[in-house]
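The data blocks that follow each hold one structure.
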Structure 1
Amino acid sequence: MPVRASCHVEEDGFEDVFRLQVGELDPIETDEGVVKRLANLGYATTPDLAAGLSSFQHANGLAVTGTLDDATRAKLVRSRQD
C-alpha cells in the first residue's frame with residue numbers, strides 16, 4: 001500500500017510543498033512494472049512502450065531494440081537503486 005506524505009521546504013521566505021507517494025511497484029517481470037519504472041525515470045511509455053524502451057536504452061548505452069531484454073531489465077532495476 002502506498003504511503004503519501006508532503007515535504008515542506010522553506011527558503012528566503014518562500015515555501016514549496018512537494019507531495020510524495022512512496023509505495024511498491026509491480027514486479028519488473030510484468031509490463032506494468034516496466035511501464036511504471038520507465039515513467040518514474042521520465043521516459044514516455046504511451047502510446048508506445050517500444051519508444052520509451054528505445055529512449056531508455058539509447059540514454060543508457062544499451063543496444064536499442066525497443067524490446068525488454070535482459071540487459072534493459074537489469075539496468076532498469078539498477079536505475080531505481082541509484
Structure 2
Amino acid sequence: MLHIRRYTPLPGLMLNAFPCLILVYIGQIDSMIDAFGFVSWTFIGLVSAAVLILRRKMPNLSRPYKVQDMLSHNLRSCNSF
C-alpha cells in the first residue's frame with residue numbers, strides 16, 4: 001500500500017527502477033539479476049535480525065502483527081548460508 005502523505009514505497013521503487021533501467025538499456029540483465037538477489041537476501045537477513053533484536057530490547061512494544069521466533073531464526077540461518 002502507498003501512504004498518501006509520505007509516499008513511503010515510492011522512493012525505494014524509484015531507487016531500484018533507475019539502476020535497473022540503465023542495466024537493461026546497456027544489456028547487462030545478468031548483472032541486474034545477480035545484484036537483486038544479493039541485495040534482497042541481505043535485506044531479508046537484516047530484517048529478521050531486527051525482529052529478534054527489537055523483541056529482546058523492547059519486549060513491551062506494541063506490534064501490529066507477531067512473527068514467531070523460529071521463523072526469524074530460520075530466515076537468519078538460510079541467509080547466512
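Computed from the coordinates by the stated procedures, all read-outs in this text should not be read as laboratory data. Note that this is a predicted model, so its numbers are computed, not measured. Cβ atoms are built from the backbone, for glycine too; each structure is taken alone.
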- Item | Source structure (of 1, 2) for helix-only ellipticity at 222 nm (-39500 (n - 2.57) for each DSSP H run of 4 or more, over all residues; to 500), computed value -12000 | 1
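Compute Cα Rg over 2.2 N^0.38 Å for each of 1, 2 and report the one that scores greatest.
Looking at the calculated values, the largest one is 2.
Quick one: distance in nm of label points 7 Å out along Cα→Cβ at positions 36 and 52 came out at 1.2 when computed from one of 1, 2, so which one is it?
Computed on structure 1.
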- Message: So if we calculate relative contact order in percent (Cα under 8 Å, 6 or more apart) for every structure here (1, 2), which label has the highest result?
- Response: 2
